[in-house]
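Multiple structures follow.
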Structure P
Amino acid sequence: MPTTFNMIKAENLTKLYSLQKQRTFKEFLPALFSGQSTKYLLSALSHLNFEIKKGESLGILGRNGSGKSTLLKIIAGVTKPSDGRITVSGRVAPLIELGAGFHPELTGKENAYLNASILGIKRKEMDRLYKGIVDFSELHDFMDQPVKHYSSGMYMRLAFSVAVAEKPDILLVDEILAVGDIRFQEKCLTRIKEFQKQGATLVLVTHSSEQIENYCHKVLVLDSGKQVYFGETKEGIEKYRQTIS
């Protein structure tokens, strides 16, 4: 059951990126000598306000380029907001980029240990967890191979298995479950349900309204980096459908 304790709280959260203007060489030279800036600011997220309590889970909906992945990266601590504040409580397990943190020349086993260390899992603890990771991933015959030979589905299996080897307080999932076979996706979703029953918080980015309804208490709808809805799931899905119609 949700409590009054916030796991994630965003207050006027804003993210700006400084980008280079595209100019022809003919346009570039006068701008260079006149001192005109060749950069501009892109607003990826603008003044987001929401909170997720312990025991709740959040679904994030929006078109491509609406800021969903940027928000997950801020929650994960990969990047910082330009303005506003994000407060995150507990251990975060991010599954936000397929193969992020993996070294292609290292084996599956070596990458499992590397990824675990990034997640804050100590070596001794990883030694205890390793067999369970291999069993869950079903990659027994491939753990001693370099991951550069892995398919995208195998990447997902290994990354997910390491991330959920020890129950995180917050699990961030960005479309990664769309990769690989349906049977293993269902296995992952079952594990997520188990964590939710134990009080873990899920933040899920997906285009599947069914997954959002089944796994999320709240929905945040983004459009061009702006918050157009935050609240109950069914209303959020309807609001999202309106933004893309």
Structure Q
Amino acid sequence: MHLYSSTLASAFQFADGREEFLLLSHDIVSYLQKLRPAPDEDIEEMEQYAYRHRIPIMDPVSVEVLLFILKLIRPRRILEIGTAIGYSAIRMAKALPDARIVTIEKDRERYERARFYIEKTNTKRQIEAVLGDALAVEADVAAAAPFDVLFIDAAKGQYERFFTLYEPFVAAGGLIISDNVLFKGLVAAEAPADNRRLWNIARKIRRYNEWLMSRSGYDTVIIPVGDGLAISKKRGEEQ
């Protein structure tokens, strides 16, 4: 059974075996993959683990875009909602050695795996992993605020709640980055996908995108890379 329309997004198999549904053509993604610097052994191990255990992590093209943006603004404090196995947090820590990252994960097994990889990659000095529901642990996170970047990559149906709850912790001029906002291309679908669960998620993401683009106090752009990245810059008081 097809889970999505093939005209919206296409499946691409990365070198580690993961199959992702991307908005770019196979040829373009393959070309970009060839240009990508070879990951170190730890990163490659994490990618393989995520593939074997069917754990969603950022696709390599999207994470390179994310890291490039972060290198431009050089944030000192980053808050991530949705640790999974620690892949994106560790990638950010390696790219930004002066940054401190707080990352929240509610699944204990993934949290423990993330702690294992944080220890293994020697990024423990930079990364604080918090176990709990992001909608319930804001008091624990508040002490580390303000953050220069908030990165949202967790339950897609809760994006608006995550944004609203944690935006006060983001400094003026800071960024709120939301992953998967084009959700396999289904946000643009005119007919329901064959899979009702995916269609319901796509509807929620579509509503989030509309809400996000209309937010006063933010300038937002959606970048059609990977599964879609939304970059929202928080305006200062004078803007």
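Read-outs: derived from the displayed coordinates by stated rules, not from any lab. Bear in mind the structure is a predicted one, so any value in this text is a computation, not a measurement. Cβ atoms are built from the backbone, for glycine too; each structure is taken alone.
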Structure with the greatest value (metric relative contact order in percent (Cα under 8 Å, 6 or more apart), set P, Q): P
Comparison of P, Q - label where mean count of other Cβ atoms within 10 Å over residues 161-168 is highest: P
Which of P, Q leads on distance in nm of label points 7 Å out along Cα→Cβ at positions 97 and 209, largest value: Q
Distance in nm of label points 7 Å out along Cα→Cβ at positions 65 and 89 derived as 3.8 - corresponding label from P, Q: P
Label whose coordinates, when Rg and Dmax of the Cα atoms in Å is calculated, return 17.2, 53 (choices P, Q): Q
